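These are the structures, in structure tokens.
Taken together, the values in this text are just the output of simple stated rules run on the coordinates, not laboratory data. Fair warning: this is a prediction, and the values are worked out from it, not measured in the lab. Cβ atoms are built from the backbone, for glycine too; each structure is taken alone.
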Structure I
Amino acid sequence: MSEMSFKQAKELVERMEFSELALKNATKVLDDSYKTLGKASENFDKTLNKQEKILEQIPQNNKKMSMMFLAVAVNIGFILGLIIGKYIL
């Protein structure tokens, strides 16, 4: 009987060791996934900040483009006026 309980105790100790190894491995995996989740969150925040900057620059760029179109139209009108003035007048 004592031999049987010794075998059972030995098996129980082995199971506990395997359980401990499995728990260590699981906590390591959880730590790694937590770190990658933190990095992903930081990258997401960076992309949101860049998108906000882009959205702020769009109205400014639209204003600059409208001013450029106006300048090009004035230059084309000036060139046409010179051509008309030279050949017609």
Structure II
Amino acid sequence: MYAIVDIETTGGQPTRDGITEIAIFKHDGHRIIDSYTTLVNPGHSVPAFIERLTGISTEMVRDAPSFPEVARKIVEFTEGCVFVAHNVR
């Protein structure tokens, strides 16, 4: 089982920037069998250039859960899966 993960952020500096969206697709090698997506409140404003790039605005994430609020769900959802992601640091 594979967990294909896509994350949008407010920038490329992990000490300064935060996650704004997480999408995870479980794939059994033949097809997608489950998915989990959520907006995430990064704790600060989304820069204008990131909003233009991703379409995610400060208003969209204002009432979204913080990363600590969704972390357990992500761990549970991906448990036992091979983690697959692109452009991961």
Structure III
Amino acid sequence: MNYEDLITEAKNYAEQNYLNKEKLGHDEELQLLSCGYSVLFLSASANKTMPELAKAHEFIAKCFDKIGDKNYSTRHLKTASNYAKISK
């Protein structure tokens, strides 16, 4: 497996097991966030571009939004936006 495969696997796992569920338990919330941050870590390890790292931050924001944490969701969306600005 390469980085792309691992990134895809982490996203798919989060989508199938957590993001599509109506309600998550505390452990599931933590596992969802772990998937989100693993996408960012793997993307950075694969030397992704700024726009690609912005997408990883957008995914983390989606995870935080799912668990109801608007503060961190907004922060990651702001980071994603700034990454996009830097790359122009």
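Give the label, chosen from I, II, III, of the structure having the highest value of mean count of other Cβ atoms within 10 Å over residues 54-61.
Greatest value across I, II, III: structure III.
Given a value of -0.73, -0.81, -1.08, -1.25 for log10 I(q)/I(0) by the Debye sum over Cα atoms at q = 0.17, 0.18, 0.22, 0.25 Å⁻¹, point me to the structure among I, II, III it was derived from.
Structure of origin is II.
If helix-only ellipticity at 222 nm (-39500 (n - 2.57) for each DSSP H run of 4 or more, over all residues; to 500) computes to -37000, which of I, II, III did it come from?
So the calculation was done on I.
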